[in-house]
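Q: Each structure below is given as structure tokens.
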Structure P
Amino acid sequence: MKVIYVNAANLHDLQAEAPDVAMALGNFDGVHLGHQKVVESARQQAMKHQLSLAVLSFSPHPKSVLIPGFEVAYLEPLNQKIEKLERLGVDIFYVVEFTKELAKLKAADFMHQYVVGLGAKEIVCGFDYTYGAKAIGKAETIQQQVPPHIGVTVVEELKWQGQKISSTLIRNYLRECRLQEIRSLLGDYYKTRYCCKNGILPNYSLPNIGKYKILIERDGTISEAIAMVKSKTKILLEYDNPTFDSVLTIKWLEKI
């Protein structure tokens, strides 16, 4: 998968060389089952129309730019999101730099410059997707703002036990220590990465304070362990043969 970082300075050059794509739009924090449904719908459009499959998202999170002092509770850093999208078969991941200037861009201009301008021949988004200044653009307005030959697919809401599958719901479940439910929303256990020297890597959210059963992945091996969450950023691990400078992947199983 090719990862392309987009900003106001390089946008014109990228437009000139952009291939034709079916483009999935969204934030994709956590790449949960709702996100995966959007990407799969875009993949189907890509196959149908013989296009490459692209995803377009923002970094950093818009709220961290627009709201002074706002601390985004990311579910995962960008590099983990990249790994997940690659496994879903995405060919191109456009990462648009979100700035205060971009936030002022009219919805129609955003669609013209950053979506159609980057080669989108088929556009796919979730039913609650918003874009443009003050989030005026909605999923149902996209078709009005792109040329008529460009297809638009709006993916319906995906629910689990009567609730919309969303990054917000996953964050709520982390606070409530409901890790088995999170597994149902992600399609896998919630994962974080941990450095034995420096602690939890940036841009992860932890379950609430408490004691947990976990799995540790290290050097191709998986072992059971216990984690004590002490704060939003600090955990203590109980496991065999710790290596001071190693980086571990932690799968969160359940609260004890």
Structure Q
Amino acid sequence: MTHDGDAGVPGSLARVLAEVGAERAAQDETHGVQELPDGTGAGAAVAEADTARRETDAAAGAGALTWRHILMEEVLEACAETDPERLRTELVQVAAVAVKWAQALDRRRAVAGARVERFRAIVDVHVLLVRGQEVLLGRRSGTGYGDGLWHLPSGHLDAGESVVQAAVREAREEVGVVIEPRDLAFAHVMHRAPERVGFFFVATRWDGEPYNAEPDKCSEVAWWRLDGLPGDIVGYPAAAMAHALERVPFALYEWPADGHAT
């Protein structure tokens, strides 16, 4: 469980106190050590403090209490004090309420930011190198995902590149072939629950003979008939290839029937 005293949480006490310390250091740099009279307890200060307490109680009773009510009550109570010890206690309470108000503002800002933040998907690309009725697959090894299973040449979209550029790059990196962007044909897009979107492209022309160009991530490559894919293949590329053969441009994968995350 986190608390508002923890650094790094919305409304962190540690963060606000650090900012207060920085402000105090800046004041000292500008004004030096200041010895001034208190100026409290004069005139109508006591009556103003009593009025502030009544307003705060009334607001609380009406369900309309605000930070302004609480802080002004504490400030005016401090202004009404003449005893140094009681004045110091009141000033600490003023500072505590001000810090707590600042924490509330930080939490409010964090919640507002969470409401407007846009969901960001992880995008990956997949290349179907098709030779007649066969497609090239690689058996994953040492990657931590799907190791021992067959998969298409694929990878994540890098910052600043299009999905077509990513497909060209992945084909070159994984199986050593050079594909011209114009020779890639869009085949399918799949939204895999909950955060991945995969683009599938077909290439029937390329330069170079495909080979295992990443032996640290792949144990072998082989051609498989599109209508006879291996049983030990990662599930979603098999589903995507089936959709592509049926000319289905889009599909969900591993989502509930209503298409909403749970």
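Since every read-out is calculated from the coordinates, none of them should be taken as a lab result. What you are looking at is a predicted structure, and each value in this text was computed from that prediction instead of being measured. Cβ atoms are built from the backbone, for glycine too; each structure is taken alone.
Q: For which of the structures P, Q does the calculation of mean count of other Cβ atoms within 10 Å over residues 84-91 return 14.1?
A: Clearly, the read-out refers to Q.
Q: Supply the structure label, taken from P, Q, corresponding to semi-axes √(5λ) of the Cα gyration tensor in Å with the calculated value 69, 21, 14.
A: Considering all the candidates, the number was obtained from Q.
Q: I've got another one for you. Hey, helix-only ellipticity at 222 nm (-39500 (n - 2.57) for each DSSP H run of 4 or more, over all residues; to 500) derived from one of P, Q reads -7000; which structure?
A: Answer by label: P.
Q: Work out the source of 16 here, i.e. which of P, Q gives that when relative contact order in percent (Cα under 8 Å, 6 or more apart) is computed.
A: It must be structure Q, since only it matches.
Q: Just checking, which of P, Q has the largest value of distance in nm of label points 7 Å out along Cα→Cβ at positions 108 and 140?
A: When distance in nm of label points 7 Å out along Cα→Cβ at positions 108 and 140 is computed for each of P, Q, structure Q gives the biggest number.
Q: Where does the value 24.0 come from, among P, Q, when mean count of other Cβ atoms within 10 Å over residues 20-27 is the thing being computed?
A: Here the read-out was taken from P.
Q: Where does the value 15.0 come from, among P, Q, when mean count of other Cβ atoms within 10 Å over residues 148-155 is the thing being computed?
A: This value belongs to structure P.
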